[in-house]
Each structure stands twice: as structure tokens, then as C-alpha cells.
Structure 1
Amino acid sequence: MKIEQDCVAMIEYVLKNEHGEQIDASNGSPLAYLHGHQNLIQGLEESLLGKQVGDEFTTTVPAEKAYGPRAEELVQTVPSNMFQGVDSLEIGMRFEAQSDQGMHSVEVTNIEDDQITVDGNHPLAGMDLTFEVKVVDIRAATEDELDHGHAHGEGGVQH
């Protein structure tokens with residue numbers, strides 16, 4: 001069986017940034033995903049199409065097909081009183097923020113007096129990402145998985 005639309009594939013992976021530094025890895029716990037349902041970044045999913053169990057490959061996904069380019073308009077400086085109820089703010093803290101487009105995650109990147117700079121970009125935005133991948137299993141998706149749009153069970157969403 002080959003990876004195609006509406007199948008569940010399980011992969012082992014190592015993710016590295018453009019400097020070759022490891023960012024993430026499956027570490028013996030394969031990731032299950034439903035192919036063709038945007039469960040992975042676009043470039044990785046495209047690279048997996050047609051692969052079979054046992055296939056091992058390395059692919060570099062450009063930022064445009066990963067988490068997109070950095071958007072400087074997502075970096076804002078706001079008054080510290082926007083963080084009511086937070087005892088102490090530190091650089092690197094993440095918060096859920098409400099905007100006109102709904103909820104999104106922001107990271108505190110600078111604190112200067114009572115002005116807080118937050119960045120709403122994904123932490124990997126603007127980066128080309130290299131994946132070392134091994135396909136460990138492929139199976140047909142269940143009706144529930146197709147209805148829900150993601151893999152269930154081992155390596156997928158636990159219900």
C-alpha cells in the first residue's frame with residue numbers, strides 16, 4: 001500500500017532547522033496522520049505522497065510550505081495592563097489572545113517598563129525545515145477518522 005488520500009500513515013521523524021539543529025523528533029513514538037486532511041504541514045505531506053512502508057528519506061520544506069513567512073504585523077507592543085491577573089511576565093511566556101480573526105497564541109518577546117512586545121507568529125515561521133522520515137505503517141482510514149478529519153488510536157488522537 002502507498003500513502004494516498006484518506007489513508008492513515010505512521011511515521012518516525014527527526015525535525016531540524018536550517019542550521020542542522022534538532023527541533024523535534026518522534027523518539028520511538030510514531031506519529032499517525034490522515035493523509036490529505038492538512039494534519040501535517042503542506043510540504044511534508046506532499047513529500048509523503050506515494051511512499052511505502054520502510055521508505056526512508058530526507059526532505060527540506062521551504063518556509064512557504066511549512067509555517068509560512070514571518071509576518072511583522074503579528075508583532076505588537078501592548079501595555080502591561082493587558083495582562084491583568086498575571087503576577088510576573090517573563091520573555092518566552094505564551095498566551096492565548098483574542099483578535100478579530102479569533103484566538104491565537106502569542107509569545108512575549110520583550111519587556112520594557114510597562115510596554116510588552118508579543119509575537120503572534122508560529123515559532124517556526126520563516127524557517128526552512130528539514131525532516132528525516134521513515135514510513136512505519138500505512139492503513140485505510142476508518143469512517144470515524146474520515147468524519148473527524150484526523151487519525152485515531154496509537155500515534156493519533158486518543159478518544
Structure 2
Amino acid sequence: MNYNRQLVRRSIDGQRHTLMALLKNCPRPTRGWIGTIRFALGVSQPVLGGRLGVAKQRVSQLERREREGTIQLNQLQDVAHHLGCDLVYALVPREPLEQAVMRQARKIAVAHLSAVQRTMQLEGQETPITEERIRDYIQRHVDDKDLWET
């Protein structure tokens with residue numbers, strides 16, 4: 001497996017719990033971030049529209065699209081800038097990336113070893129699929145860049 005990819009996975013995995021703890025304690029407001037920050041600052045839609053160089057209706061549309069999850073990141077970043085905010089964007093893996101990679105590698109190894117085992121059974125030369133054989137197969141034959149092709 002690629003050592004550089006493994007380093008990146010470990011780095012992300014090390015930050016995963018911290019990010020999840022922070023983000024879960026800060027859910028998106030029902031008005032969306034644009035509407036909530038704008039309201040808290042006392043900035044009207046026409047004023048924000050003026051800062052953005054768009055009409056009030058466009059601000060309303062941006063707020064709605066944010067709530068719906070259809071706003072573009074560059075638009076959200078522009079609005080954040082004009083509200084004196086930073087846009088923080090992250091993908092937080094649900095499970096450690098190392099675990100996801102190993103689960104997928106194991107799945108591939110078991111599938112390949114099972115196919116070989118069926119052939120060996122027909123020839124009366126069955127060998128059990130052990131954890132050691134799976135680990136050996138992964139180490140010798142599974143490249144992490146090919147894990148997600150199937």
C-alpha cells in the first residue's frame with residue numbers, strides 16, 4: 001500500500017474525533033448560517049445585497065439555497081466574506097480512513113481467495129481462508145489505489 005496515502009489517512013484519522021466533536025455541538029441553524037448571522041448582526045437583505053452587488057431577492061435566494069443544501073461553495077464563501085465570517089468546510093469521515101481501507105482490502109482479498117478456494121475444492125485440495133492468508137494476500141496483491149474500483 002502507498003506510504004504517502006497512509007500518512008494522509010493517519011493525519012485525517014487523528015483529527016477526526018476533534019472535528020466531529022466540534023461540528024456535532026454546532027448544528028446548522030434552522031435559518032441557515034447566512035440568515036442567522038445576518039439577523040444577529042442586524043444586516044438587512046438589501047444591505048447584504050448591496051455589499052454583494054446583487055438585489056435583495058438574490059440574497060433571499062442564496063439563503064434559501066443554503067438551507068436546501070444547493071448553494072455553491074464559492075457563493076457561500078463570498079457571502080461569508082461580506083458578513084465578516086470565515087467559511088469552514090470539511091469532510092469528516094464516519095469511521096477512521098485506515099479502518100475503511102482495511103475493510104475494503106479485506107473484502108477484495110476474501111473474494112479472490114474464495115474464488116481460488118472453490119477451484120481447489122473441486123480438485124480436492126481445499127485450504128481454509130485464515131486471517132493470516134488474508135493479511136498475506138492484502139500485503140502482496142492489494143494496492144490501495146485499486147480498492148474502490150469495484
Structure 3
Amino acid sequence: MNMIIKGKVHKLGNNINTDDIIAAKYLDSQDPEFLGSRCMENIDSQFPKKVKKGDIIVAGENFGCGSSREHAPVAIKGCGISLVIAASFARIFFRNSINIGLPIIELAQVKEIGEGVLIEADLAKGVIKNKTENKTYYTKSFPSFLQKIIEKGGLINWIRDKKQ
């Protein structure tokens with residue numbers, strides 16, 4: 001299973017909450033593309049325009065804190081982000097991300113990774129390479145059962161596949 005993700009970094013700070021990821025006024029929509037077009041607008045209204053498909057968010061501690069809305073990871077994925085790397089995640093955000101097929105991984109050294117660098121993350125091996133600055137970081141490998149859920153595009157798709 002290929003779990004290698006490459007993309008440009010969009011750097012965010014600590015305690016990015018679900019209201020910052022997607023404002024409550026948009027919660028009447030389930031459309032990933034629409035939610036993605038409004039992703040992070042409370043932090044940077046131009047964020048969706050800066051993201052290219054496959055890019056990566058690198059953030060500090062407690063990413064995804066706040067309310068338990070599934071809209072937050074949907075907005076991130078809908079924006080084109082392929083991976084979120086953070087020092088730590090709110091537990092419900094972690095689970096919601098896996099459920100909708102957005103890979104996320106914890107890395108202690110996120111402060112060393114700057115805005116705009118090119119990252120290559122091998123989730124199966126737990127190796128994150130900063131290709132711009134030729135630095136390598138090691139973290140826990142992404143468990144194989146979570147890799148399978150991500151590969152299927154989320155938990156619902158994984159369950160449907162298992163039933164067939």
C-alpha cells in the first residue's frame with residue numbers, strides 16, 4: 001500500500017479550532033467543494049486560493065479543538081489538503097478525519113518545518129522528509145488498518161467494501 005504524500009506546507013499555529021477551520025455559518029452544507037472554498041477563512045480569507053491539490057498543513061498543538069463537527073476535516077480535504085501534520089490533535093478531530101479519509105499524523109518537531117517547504121511523508125514507515133531543507137523526521141507509522149480506511153476514502157467506504 002502506497003502511503004507516500006508529497007506537498008507544499010501551509011503553516012498554522014496552536015489551538016486551531018473547528019470554528020477557525022470552517023465557520024458555523026456554513027454548517028448547513030455537506031458539500032466538500034463548497035466547505036473547502038471557505039476553509040480557514042477566519043484565519044486567512046485567501047487560504048483556499050493558496051492551496052494546490054495535494055498540499056499539506058503543518059500545525060502546532062491541539063489542532064481541531066472545539067466542537068466535534070465533521071465539517072472541519074471535510075473542509076480541509078475539500079480545499080485540496082492531502083495531509084495534516086501537527087504536534088497534537090483533539091481526539092474527536094482525529095477520529096473524524098480518519099472517518100472521512102483525511103490522513104493526519106503527529107510530529108513533535110513541527111516548529112522546525114517552515115511555510116512553503118516541500119514535504120514528503122511516508123505514513124506507512126513514519127518518515128517525514130523536508131525536501132526543501134534536506135531534513136528527515138521520524139514519527140509513529142500510520143497503523144495498517146487506518147491506512148486501509150484512508151485508502152478507501154473513509155470509514156463508510158471501507159465498511160461497504162468489507163460487506164461485498
Given -7500 as the derived value for helix-only ellipticity at 222 nm (-39500 (n - 2.57) for each DSSP H run of 4 or more, over all residues; to 500), which of the supplied structures 1, 2, 3 does it correspond to? 3
Looking at structures 1, 2, 3, which one was log10 I(q)/I(0) by the Debye sum over Cα atoms at q = 0.11, 0.16, 0.18 Å⁻¹ calculated from, given that it came out as -0.57, -0.97, -1.08? 1
Re Rg and Dmax of the Cα atoms in Å, for residues 30-93 alone: value 19.0, 54 computed from one entry in 1, 2, 3; matching entry is structure 1
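FYI, it's all coordinate maths here, none of it is from the lab. Computed from a prediction, not measured in an experiment: that's the story for all the values here.
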